[in-house]
Structure 1
Amino acid sequence: MQLLSLFGSLALMAAVVSAADRGSYTKAGIGARKKAILDAGGNTRDMAIAMLETDTMTTDYTYGDGKTGDGTNFGLFKQNWYMLRNSASEFLGQSAAQVSNGAVLNWDLKKDIQSRHDGENHFGYEIWFSGHRNGESGVYNPGTADIQTYMDGVSWIQQQIESDDKYQSDDTRFWVDVVPI
């Protein structure tokens, strides 16, 4: 019995420690963004990725997220050009030099969502996340600790969104500290 109590205490301590790197707050306007994502064919995973990528769930960030070439990020999910041109029907087969074509994702939410879904369908769940997080090197070296931390963060946010229907339309933003790459 003491052993069970000890394990229970350790599990509780682990939950408290891990809770320090995640939470939620109210962010005016993101309820409308959640609705826009759903209306454009998105789902709760899309919402979770968008919440993890930006506070506002918008594309209001430095062009390309300050990156260049295949690392250039576009859209709500900050998808990198390497992954887009190798999996999204909108860009499939385009060259690294055609990177500026990805900018359409910054204002066309349907294309952004479709491109993300194309990528996950093409690469599969883990490889898509690995490439999303670390580009081409992530595709060829999936599942690193950094990638797993990112995937776990998205998963936790998605679970929160799905825990109550209200989180699919209200102004609650869930967050997880994920060390930037």
Structure 2
Amino acid sequence: MNLQLEDIRVDFVTGSRRISNFCWASILLSGALGFCSVGFSSYLQKDLIPFLSADHILFIPQGLVMFFYGIAGLFISFYLWSTILWNVGSGYNKFDKRKRILSIFRWGFPGKNRRIFIQFDIRDVQAIRMEVQEGFLSRRILYIKIKGQQDVPLSRIEEYSTLGEMETQAAELARFLKISIE
């Protein structure tokens, strides 16, 4: 979602609250609970959940290992649900031609550096750079090149579903800032 006035443009960046993260966190949580219940059932020698039988599983070593995997899965699931709750990575990119300021804001993990806010002078912006890697794990990221600085990412890795969508976004931004695309 973008908001553009005559001299101000704001691009909103989606963080961790994506459908894929909800799905992975739910799948991981249910799998981890299943592993824990089978491991605990093998310890008690009684089926706690009817469709997860632990009759032929000895507690040492199989039940203990399954319980360990379940606990590990619960920790990873807790991490994913925490990032979804805090919406890590969300924020905005604000381009203000009047004040000549480029502002990048992102939410991080709770703590001293939860708010990530960076400002650059728009006159230092050299170009918009597109990084595209096709294949099984394709990557499409927009960067902004700034004099004397590292390239700053403006988008998430998975944000653009098609190359045309990414090119359109880059062209609109380059036209607004009157700079080139690399």
Structure 3
Amino acid sequence: MAGVSLPITQSITIDIPILNDDNHKEWKDVVLLNLEILGFDYAIRNEKPLELTTESTAEQKTLYERWETANRLCVFLIKSKIAKEIRGPVDEIEEIKPLLEAIDEQFVDANKSLTSTLIMNFINMRLSTVKGTRKHIMQLRDIAAQLKKLKVILPHAFVVHFALNTLSQEYNAFKIS
């Protein structure tokens, strides 16, 4: 079927959110999926070929052009989906793998900061700061779930005992049972 071109009858919609301070993991998953669907992931899956020389074969030239095109499209797509406020350090990078690594590094510190904030919120939460016992317990479970996503795992038994210990004196009979 060489030389036969088929008309494109279906449009492709790309729905990638803008990368901001709190959606890095989800953003990266969506970006990588869309790059694969579009067939642009070649530059991610393969190392950059050697620079072309006068002795380069036709196959080497084809592979280099394929990698170069995929790389350019990946970088363009990714940079267009990063909020301007956080684009600064990665704006000058023109290869996909270093670009993805730089973006990941940018969010390591943000995850550490978020982890610290969540731990402090968990430790300082008392029933008096929340309206209702059920809501209080649900908030503690939510913080524990967020910490688990950040690879800080609080055992279930710990969360239960901590929740009980944060209840006021009127719940002593409940705590004992």
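Here Rg and Dmax of the Cα atoms in Å, for residues 33-120 alone was derived from just one of the structures 1, 2, 3, and that gives 11.8, 34; the source is 1. Tell me which structure, out of 1, 2, 3, gives -16500 once helix-only ellipticity at 222 nm (-39500 (n - 2.57) for each DSSP H run of 4 or more, over all residues; to 500) is calculated. This value belongs to structure 1.
No value in this document is a laboratory result; all are computed from the given coordinates. Worth saying up front: this structure is predicted, and the values here are computed from it rather than measured.
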